[in-house]
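Visitor: Next come the structures, one after another.
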Structure 1
Amino acid sequence: MKFNRIVLYSFTLLIGIACENELEQLPETGILAENYYSTQENVESTVTATYNELQALYDYYMILWGEIPSDNAYIQAPNSNGGARPLEDFSWTSTSGFVGSIWENSYEGIFYANTVLSVIDDVLYDSESLKNIRIGEMKFIRGFLYDNLTTIYGDVPLVLTIDDPTYAFDDARTPKTEIYAQIEADLLDAIELLPSSNSAGRPNTYAARAILAKHYMKTRDFDKAEAQLQIIVSSGKYSLVDIDALFGVENEGNDEDVFSIQYASNLDGMSEGSEYYYMFTQPDDQGGLGAMAMESSLYELYAVGDLRKGLVTESSNVYYINKWTPSPNNSTDDGGDNHFVVRYADVLLLYAECLNENNKTAAAATYLNMVRNRANLDDTTASSQSDMRSAIAKERRLELAGEGHRWFDLLRTGKALETMNAFFQNDGSKITVEAYRLLSPLPQAEVDITKMEQNPGY
C-alpha cells in the first residue's frame, strides 16, 4: 500500500458524522493546501475523522472477529452475512472482505492520527490544555489500533509520519517487538496527556491505562499490567452497576463505562448507528435480524439465578444475546447504543487475572467475586492458581458475551487452538484449526501492490 494511495483515498472521503459534530468534507486532493491546517477548526475535523474510523471498525467488524471464530457464537440466520461465514469455520482467505476492511479502517485511522500529530504543534488552539488532550487522544488511538493490528495480522508496517508523500510500505513489515515499543510509548504519553474526567466517546487517562494493561497482558508482562489496573481500581472512579442499568441507550455513560465508542440513531433523518443490534438480537419488527446466535454450550454455562441469563432470549431453541436497544427506525443498521471497548467488569477480571498470574490467588478471588456477586452468584470456590485461572476465563466468557472479547482472550491466553479444536470435536464438526489460523492473512490487494510477504499458510 503506497502511502500516496492512502492520502488520495482518505482525503476524498466524505467523512460524515462522528462523535459530536458533522464534519466538513476534507479537500479532494492528496496534496493538501498549504494553509489547510492553519486553523483549529480544520485540525478538529481530522480528529473527528479519526474517531469515525473507530466507529467503522466497531460497527461490527471487530465484534464479529471477537465472537464468531470462538466457542461463543455462530451465524444463524440463513442467507445472512455470507461474507462473515468463513469466520465460523476458519476458512477465511486473503480476499475475504472483513480481512481487508479491518486493515483499511485501521490504517486510515492511523493516517488521520498521524496527520493531526504532525501539524497540531504549529496550529493556534483556544487553549494549550485542549491541544494536549487532542495529542493524547491521537496517541491513544494510534497505540490502540496498532495493538489490534498486531493481534490480528502479526508484523505490520509501522507508519508514524506523513512528512514524505512518496513514502511506501513496499515490503516492509515491521517486527512486532518494534511496534510493541511504539504502542507502549504512545499509550504512556496518552496517560500523561489525557484528562481524568470522562467525555462521551473520548478516552481519558484510565482508558489509556486499561488498553496499555491489555497490551502488557498480551506480552505476558503481568507485573506492569497489574500496576496499571491497580491504579484504575483504586481510583474510585468506576463501579459496577445493576445488570438492568448496564446496557441500552438510556444507560449510556454509566459508572461502568471506561471507554466506549459512540453511536447514535435517527439524527435528523440520518443514521450513524451501528449494526451490532441487528446482528445479535432476536429477529423482530424493530430491525433485529438474529444473524448471530449464542452457542447453546455457552448458554448452558449460566447458572440458575445468574442475572446475566436475562440478557439472553430463546426462540425455537436458538439463543440470542439481547444487550442492545432496538432501532427506533426499524432499520437493520441503525442501532444507537454506544459500544463498550472497556468496561469496569472487564477491568476487574483482568486485574484478577494479573493477580493470579503473579501468585496472588487469594487477592484475585476478591475481584472475581465482585463480578460474580453483581450477577447474583456466590463467591468462587477456586483456590489454586490453576483453578482460579479457569474460573476467571469462564467468568470473562459469561460476563462479556457478544461484546467482541472471546477470540482475543483465547489468543492472549494461548488457549485458542486447544479450545476450538475441542469445541469442533465435541459438536461433531470435521474442522481442525491449524496454528497458522491464529493470524489473519494480509489483504491480498496489499500484498499485490506492495510485495509484502504474506503470512504463512495463506
Structure 2
Amino acid sequence: MNNSVMWFRRDLRLEDNPALVAAAKASQSGKVTPLFVLDPMFLTRSGAPRLAFLFRSLRDLNNQMSGSLVIRIGDPVDVVAQVANEVGATEVFSAKDFAPYGQKRDALVVQALKNIGAKLNHVGSPYAVDPGTVRKADNTPYAVFTPFSKIWLAHGWPAPTGKARITWHGAPDVTTQEIPADPVLTAKIVDVGSKAAWKRWEHFSETALSKYKSERNNPDRDGCSKMSVYLRFGAIHPRQLLAELESNADHDHYRSELCWREFYGDVLFHHPHTTWKNLQPKMDSIQVDTDVNAENKFAQWCAGNTGYPIVDAGMRQMLATGWMHNRVRMVAASFLVKDLHLPWQWGAKFFMKHLVDGDIASNNHGWQWTAGTGTDAAPYFRVFNPVLQGERFDPDGNFVREWIPELRDLPKKYIHSPWLAQSGLFSNYAAPMVDHSQERDEALSRYKISGENNRSVI
C-alpha cells in the first residue's frame, strides 16, 4: 500500500503546511492518513481553556477534511507506530518540535517506527526560523534579544505555500476515537481554526496595525493582534504573518514581536532546563517567600484581589477570556515577583493553566525576563509601579472599569489609586494588600543581597 501518515501537532491547518505537502509527495498510493494523538500528558497538564481550544480546533480541522481525521488517545510512542502499521505506511511526517518534552518524545517515536520498518520525517516547524539556526560567530547561542533579532532578520524565511491537494485515507476506514467533549469552561474563548485566525488578522491589519507601535501597550484599546493563540496551535504560521508586513515603523515593531516569540523558542531549545529553572543560576540565591502567608498572598493575586486596579483587571481578564494584554501581563508578573516576593514559577504555572495561548517558551521566559532571572541583562532596576503603569497606559481607566465593576463609578482621578477617594466610592473593592514603595525597596534589597553573594550580578 505504502501510504504516508501526517502526524498533526502544533500545525492545525491545511494551508502552508510543508509537512503535509511532503507527506502527499511521499505517498506512492497518493493517500495520506491524517493523525492527531491526544497525549495523556497534555490532557492532564493543560487547563480547561487550552483543552477546549484544542478540541474545538480538532473538530474544525476534521470538518475541513470531511471527517477523515484519525484521533487516538494514548502515548504517541505507541500510537504513531500502531497507526503507521495499520495503514501500511513506511513514512510518517510532522513538523519538528523544539520543546524539551517534544524532543524526547520524538526520539522515542523514531525508535518505535524503526522497529516496524518505518521512519519519522521532520519537515518545517512552528517557527519562521528554526531554533538553533541563529548563532553567534563562535557558534554559541544568543542570550540577548537585540543581536539575535538582527541575525534572525538577516537570515530570513521561506515564502508561504498554498494548500496541498490531498486524498485522505482516514476515518471511518481507519479506526478513530471521539474528540472529547469540552471541559467545564468559565472563560469565553475566541473562535478556532484558520478562518478565524485570518479574520482576526484582517481586523487587526485594518484597524490597529498602522498604530501598533504607539498603541500596543494600551489595554483600553484593541491594539494587539491577539494572534498568539493561533500561532500556538498552528492555525496560522508566523511566516504567513511576516509575509503580510511592509517596511515601516509599525510593521517593523510587529515583526519584532514575532521575533521575541522565536527568540524565546531558541533560548529554551538551547537551555531545556529553563522550563522551570533560572537561565541565570547566579540569581538562584534571590530570597523568595513560600510560607503560608505567601500562599495567601498568591491566592489574592490569582483572584484579582490585590487592591491595585491594573493588576486585578488583568487577572480578571485572563480568568474571563483566557487571554491577557501583554503590557498588563508584565505588570501583573512584576507585582507577583517584586511586590509579593513570590517565586516566578508560581505565576508561570497559573498563567499556563488559564491562558489559551500557553506557549511554554514564551510564557516561562517572559516570566523570567520580568523576574530578572532570564534573558534580561539589567533586572535589578525594573520594578513596575502598578499605579504609574495604569495611569500611563490606561489613562481614562476604561480597561479597569471593564473588568472591575466595583470601580466603574469612580472618577478618573482615582481609578488607579482608589484608596485615595472617599471610601463610599469603592467600598466593595479590596484595599491594597501591600505598599508598593515599601515592597520595591524590599525587592531591591533582596537583589542587592543576592548581588553581594554573586558579584557578577551587579
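Visitor: Consider the structures 1, 2: one of them gives -0.80 for log10 I(q)/I(0) by the Debye sum over Cα atoms at q = 0.14 Å⁻¹, for residues 48-215 alone as calculated from the coordinates. Say which. Spell out each step's value before the answer.
Guide: Numbers: 1: -0.80; 2: -1.10.
Label of the source structure: 1.
Visitor: When Cα extents along the principal axes in Å, for residues 128-207 alone is calculated, the result is 52, 36, 28; to which of the structures 1, 2 does this value belong? Intermediate values should be presented prior to the final figure.
Guide: On the way: 1: 42, 28, 20; 2: 52, 36, 28.
Computed on structure 2.
Visitor: Quick one: distance in nm of label points 7 Å out along Cα→Cβ at positions 72 and 224 came out at 2.6 when computed from one of 1, 2, so which one is it? Could you put the intermediate results ahead of the total?
Guide: On the way: 1: 2.6; 2: 3.7.
Corresponding structure: 1.
Visitor: Compare mean count of other Cβ atoms within 10 Å over residues 176-183 across structures 1, 2 and report the one with the greatest value.
Guide: Working: 1: 16.6; 2: 13.6.
Structure 1 gives the largest value of mean count of other Cβ atoms within 10 Å over residues 176-183 among 1, 2.
Visitor: Can I ask one more? If we compute mean projected area of the Cα convex hull in nm², for residues 96-151 alone for structures 1, 2, which one ends up with the highest value? Could the numbers behind the result be given before it?
Guide: On the way: 1: 4.0; 2: 5.0.
Ranking 1, 2 on mean projected area of the Cα convex hull in nm², for residues 96-151 alone, first place is 2.
Visitor: Further question on the same structure: Assign the value 4, 20, 32, 29, 13, 3, 0, calculated as P(r) over Cα pairs in 10 Å bins from 0, in percent, to the correct structure from 1, 2.
Guide: On the way: 1: 4, 20, 32, 29, 13, 3, 0; 2: 4, 19, 28, 25, 15, 6, 2, 0.
Going through each structure in turn, the value belongs to 1.
None of the figures in this text is laboratory data; all of them are computed from the coordinates on show. None of these values were measured; they are calculated from a predicted model. Cβ atoms are built from the backbone, for glycine too; each structure is taken alone.
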